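Chemist: Several structures are given next for inspection.
Readers should treat all values here as calculations from the given coordinates under stated rules, not as data from a laboratory. Model, not experiment: these values are computed from the prediction. Cβ atoms are built from the backbone, for glycine too; each structure is taken alone.
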Structure P
Amino acid sequence: MNSSPGEHKSSAQPIINFAGERVALGPLQQEMIPLYNRWSNDFSVNYTTRSMRPVTLEEEAEVYARFSKDKSFVFFTIYEKDTLRPIGFTYLSDIAEQKAEFGIVIGERACQGKGYGTEATRLMLDYAFNILNLHNVMLKVVAYNEAGVRAYEKAGFQVIGRRREVKMINGKRWDMIYMDCLATEFKSPVLRSLFGE
């Protein structure tokens, strides 16, 4: 079978740490650095999450090496559960004092808008609260990412404030929206069942 350009092919089954109904999460893999790099360079994918600048493969490898060792970060690759195809990544950063910041990228455009991001977000909150014993998880989202705000709200986040006109894109200034979720407000979809609860 021929693969499309940039498509990840591996003879081994990926490691899966835990899964929901439609997505599964597993560790970052060094062999996937070219795939992560393709997502980092797709402006139509990452315009809602990061500055749009070209990222070299060498830079991507350096980022992978740094985050693989930094215990204040936890990264997962997101897989489509039925096919085990990698479709994005998600992470918790600045983990300290029972709090962290959340981020997610659905890198495969064909997988956006299908609820995968919402489910992966809920799984990460589940991990944050029930495995890492965090109490508060926060995120930042630019106001033009209305679909993202809706997905985060559906996953359990709520808006806690705004920083006004902090991002300029296409000649218009946009607010940064701050959202968070508390452990006491969240019902575990998966991981609490591991402990017989």
Structure Q
Amino acid sequence: MSTTHNKTQPVQMDSAKAAEHWFGKALHEASDVEKRVLDVVLKQQSVARDISAEAEAERSLGARMADRIAAFGGSWTFISLFAATIALWSLVNTEVLGTHAFDPYPYIFLNLMLSMLAAIQAPVILMSQNRQAERDRIAATHDYEVNLRAELGIIALHEKLDALRLEQMERVLAAQQEQIALLQRLLHEKSSPTG
């Protein structure tokens, strides 16, 4: 009877007992992630979810624009276009227009435009990187939840297997005791008439 109860005990535990059993600490000492995972394990639910889809759904228009600008600003297409524009600017202002150049060497207007581009592009890239760091943090937390859920599932499975093994050993021992008692009775019966 007690072994049957042990097999189902991890599923029937409340959160406080489960925290003590699996984490070795009181429920109020468990982290929010551990509490969430305990709840999911006790309800036998899955913790897996698509973090990318959730992050995509929560992005605002500004966030989507920042990500696109950062993606384009960090691409070979941008670098190639940027290099071509600077080369064309230099060629037009030195060779083509000659003395009538609108931005003669040392290209002060070009430097102003590049500084303005850098001043706008840097915060946009930082916004995108901050959002990526936040997504990475959420993904790492989710990975921890999934790993903890799997670990607790494995522990519960081991506990069930141990309980089954103990139950099986108790049955084998009981059967052996019955056989020993039977053999002793047979030996006693055999030795009684002759003795």
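Chemist: Starting from the value 18.4: which structure in P, Q was mean count of other Cβ atoms within 10 Å over residues 20-27 calculated from?
Modeler: Value 18.4 for mean count of other Cβ atoms within 10 Å over residues 20-27 corresponds to P out of P, Q.
Chemist: Kindly point out which one of P, Q the value 79, 18, 11 was derived from, the read-out being semi-axes √(5λ) of the Cα gyration tensor in Å.
Modeler: Q
Chemist: Figure out for me which of the structures P, Q the number 18.5 belongs to, where mean count of other Cβ atoms within 10 Å over residues 76-83 was derived from the coordinates.
Modeler: Of the options listed, only P reproduces it.
Chemist: In terms of relative contact order in percent (Cα under 8 Å, 6 or more apart), which of structures P, Q is highest?
Modeler: Looking at the calculated values, the largest one is Q.
Chemist: Also, I was wondering about something else. Out of P, Q, which one gives -7500 for helix-only ellipticity at 222 nm (-39500 (n - 2.57) for each DSSP H run of 4 or more, over all residues; to 500) as computed from the coordinates?
Modeler: Checking each candidate, the match is P.
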